[in-house]
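Please find the structures below.
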Structure P
Amino acid sequence: MNEYFINKASNIMAWNLTTDILSNSKAIDYHKTLSVYQPTPIVSLPNLALKYNVGNIYVKDESYRFGLNAFKGLGASYAVHKILEKQPDIETICTATDGNHGRAVAWASKLAGKKAVVFVPKDTVESRIKAIENEGALVINTGLNYDETCAVAKNTSIEKGWQLVQDTAWENYEEIPALIKAGYLTHFEELENDLHVLPKHKVDVVFLQAGVGSWAAAAIWYYVNRYGNNRPKIVVVEPYESDGILASFKAGKRVTPEGTFKTIMAGLNCGIPSLTSWDIIKNGTDVAIKIEDEFAEQAIRQLYYPEGNDKRIIAGESGVGGLAGFIALMCKESMQPLKTYLGITANTNLLFYSTEGATDLENFNKIVSLKP
């Protein structure tokens, strides 16, 4: 029971600045104006579904997004676009990141002709730093953890008059994280609106990986807003040693988790959940779980060495979080009650989002060198 929490979701989304922005955004219209825009593919894995004795498994592969190898460009580009509509004279954009968000902000800033400064926490791998620098940003390693690095970015932006573009919300900093969430809505709309990527079967359960919770909250808001009480069941998955959402569910309020913050799932290695994301997550999540790194490694190998003639998907450690959670749920005896609670049977259709490709190539190659 320590590794999961069953939540009685109300499916009620409070009306506030965040949900107002989500309701009124037209991010997909903006993204379609970008020359690099293409809907990312959804892949059906029938042989993997047979292996786990479920109906269908679908994976939306975000490694193709904007040439950035991750989905984060959706949120960063839309937020920067909306900010500059109001304040076109901004010169420098700043953020804190553990990888993909920083690269996305750097890319969006370059797209808009602005400078970018990106603060990264200790233990950020060199390949992720280089990827951010290659988008033209100045990268500064704080030598601190993620939450502390966010504080440095915030304080430095105030001191130097830079524009902070952070996906974590706190009191009096809610509009920009909401714009980032709104940008993420594009790939949920792609999935169901574009006939070329529309699944042929109703999705029963969606697995969502989470760090601070911004992307997971955008997904949950989307499914609740579109389907209400008929939405798919939603499982939020976190690293075992960085489980801010699970810890918050157990505490009944937002808290910083007590883990070691050591995980290969770098993009999910965060502390206290985002303020406005937590409000959505707590009202629209059915199950929260935490998983060991070994399941992320297993998921990477499973996609890289697919079953039968299933298509190969190259996914990074954080990108496979949802699938890793499903594998843990299906394999661990301690999680079997969740399989029953979620109603996972031979007819269940499951959806996963591979939110990044191999962003840490050295570690990725190490993982796939151990063929299953």
Structure Q
Amino acid sequence: MDTAFLILADGTVFEGHSIGAKGKTIGETVFTTGMTGYLETLTDPSYYGQIVTQTFPLIGNYGVIDQDFESRKCWVKGYIVREMCDKPSNFRCGGNLDEYLKKQGIVGICGIDTRALTKKLRDAGVMNGMIVSGEEFCSDIDPETIKKIKAYKIEQAVESVQGSSVLDAQSGMADATSCERRVALFDFGAKANIQRELEKRGCKVTVVPCDTKAEKILEMQVDGVMLSNGPGDPAENTSIINEINKLCEWNKTNGGQLPIFGICLGHQMLSLARGAKTTKLKYGHRGGNHPVKDVESGRVYITSQNHGYAVETDSLPDFARQTFYNVNDGTCEGVEYKDIPAFSVQFHPEACGGPHDTNFLFDRFVKMMEKENASK
């Protein structure tokens, strides 16, 4: 295997072996603690612009399975693993992970101490990095290289992942007359499993672009609006936040006829639309074992998470109530609104692979739509 290097913005260098495509790539270096679900991680648009480190030591053991993809392509900027399995074993396997990374043009590195890397990111915080692989790219690290790494910034993230859905998006609502619940799913980088969970519950889902105007959503006469996950800094999406605010204001004026459910980035942007603030976390929450506590019942749920920003609890308006908080660091994990039928969560109730503890939130959304339908 060819030699590869991971160079962090602070000048730290890890030497390992090349996996995936040859070349060089710069991104925000993060880590995820999931023991499974690497295919979902690689195809999750929320990882746009990031070099992802898998803390679990062996990755690729069940190969590549197209049916498990969350979108049409791989979105990570680079990939880091301790050991790559080159002989996967699974009856659904359609190829090995190294081949998939090559086809997708993803530069990666294996054979480094991912435990040491993760400890550094936890102590210092998320930092930019560069993976260099292939003999022709490996040279001494000069100040200009470090300058380039430090200068990297994830920009226009939501716009960059548009149209990534692995599922067929409905083009209109004309054939939805026999369906009890019609949902507009805002695509900010939507994972396919959000659509799957809604469809399991009999919903007719129309995926709409991130720049869809509030007026268009209202013209569609849907029964509910789903705000999806997605990448990047939520506060940068000012025009989207403005349209979400219009939907909320319409709700207030019209007796709360349009239930809204937000997940991850959707949760953050709904909070911003309602007057709250968001902040960047030191190293984020990524993995399938994050405990969150239900404020009302006191019950703790294990959740799947993937985010680098959080809603500031103290910034929530009087008409909002925190519903969940993170047991590890106390950050806000859920909000519901008293003046309109809207709620959101920071974690992923549609997680796959991952815990299904909070899957019931989709049922709650469906019941809200049924209630509003009955009152019309």
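All of the numbers you see were taken from the coordinates with simple rules; none came from a lab. Bear in mind the structure is a predicted one, so any value in this text is a computation, not a measurement. Cβ atoms are built from the backbone, for glycine too; each structure is taken alone.
Table for the structure above
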item: Origin of the derived value 24, 17, 16 (semi-axes √(5λ) of the Cα gyration tensor in Å, for residues 188-347 alone; candidates P, Q); result: Q
item: Structures P, Q, by volume of the Cα convex hull per residue in Å³, for residues 100-315 alone: label with the highest value; result: Q
item: Which entry (P, Q) yields the derived value 15 for relative contact order in percent (Cα under 8 Å, 6 or more apart); result: Q
item: Entry that produces -12500 once helix-only ellipticity at 222 nm (-39500 (n - 2.57) for each DSSP H run of 4 or more, over all residues; to 500) is calculated, selected from P, Q; result: P
item: When mean count of other Cβ atoms within 10 Å over residues 12-19 is computed for each of P, Q, the largest belongs to; result: Q
item: Computed 26.4 for mean count of other Cβ atoms within 10 Å over residues 44-51 - originating structure among P, Q; result: Q
item: Test item: FRET efficiency 1/(1 + (r/R0)^6) of positions 60 and 180 (r between Cβ atoms, R0 = 41 Å, to 0.05) calculated as 1.00, pick one of P, Q; result: P
item: Which entry (P, Q) yields the derived value 37, 22, 19 for semi-axes √(5λ) of the Cα gyration tensor in Å; result: Q
item: Mean count of other Cβ atoms within 10 Å over residues 68-75 derived as 20.5 - corresponding label from P, Q; result: Q
item: For 19.8 (mean count of other Cβ atoms within 10 Å over residues 4-11, calculated) the corresponding structure among P, Q; result: Q
